[in-house]
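Trainee: Presented below are the structures under discussion, each in the form of structure tokens.
Rule-based calculations on the coordinates, nothing more; no lab input. The structure displayed is predicted, hence computed values, not measured ones. Cβ atoms are built from the backbone, for glycine too; each structure is taken alone.
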Structure 1
Amino acid sequence: MNHQQLLELIRDRMDHPATPRELLQRLEIPRDERPTFKRLLADLVAQGALVETRGNRYGLPPFYELHAWLWKHNPAGMFDDWNPRVVCPAA
């Protein structure tokens, strides 16, 4: 499994932010592939493709988030956090 395959699995099978444990279960990662899976998750967080949240105002446990620009084109990339073409007129 590589980074792109993991992102595709997450996009296809997840519909909400999830903890690493939930990702393991929902994506049905075999035990022998879990060390690689955890390394790939860490790499994707380091690259900014996934966001690991720690401590939040809702008291939820840490989870990974995949941000995607599905309804607006983002020249910076579909999974980039910020879209330079989107502005807030009230700001």
Structure 2
Amino acid sequence: MFYVDETENIYGEKKEIIRYKAKNMKYSKLTQQDIKMIDKVITTTKKLFWDQFIDLVYSTYPISTQLKYSELNLVELANKYKEEKKENENKFSSQH
């Protein structure tokens, strides 16, 4: 569904851009959950200035919990986030 396009930034340094393979895929392959998540990201970010967008990205669980420049295993991090969230909910509910 997505691919990584390796290119250079304006300073000649390597950068990676995540691109959607729209030409080779039909939108019918997106699940309703996929569409909801994409719409939420677009709605949340479309009115942000660049610095606000960057602050939002840096506040997300995968970025805020990992070392700078480290590879992100988003599936693994999502599972870890869910586990931590569930543990915190259990702690909160047992305290009240």
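Trainee: Comparing structures 1, 2 by distance in nm of label points 7 Å out along Cα→Cβ at positions 33 and 65, which one has the largest value?
Mentor: Across 1, 2, distance in nm of label points 7 Å out along Cα→Cβ at positions 33 and 65 peaks for 1.
Trainee: Let me ask you something else. One of 1, 2 was used to compute helix-only ellipticity at 222 nm (-39500 (n - 2.57) for each DSSP H run of 4 or more, over all residues; to 500), and the result was -10500. Which label is that?
Mentor: 1
Trainee: Could you tell me which structure in 1, 2 was used to calculate Kirkwood radius over Cα pairs in Å as 16.6?
Mentor: Checking each candidate, the match is 2.
Trainee: Then there's this: Matching task: 22 is the computed value of relative contact order in percent (Cα under 8 Å, 6 or more apart). Pick the structure from 1, 2.
Mentor: For relative contact order in percent (Cα under 8 Å, 6 or more apart), the value 22 is produced by structure 1.
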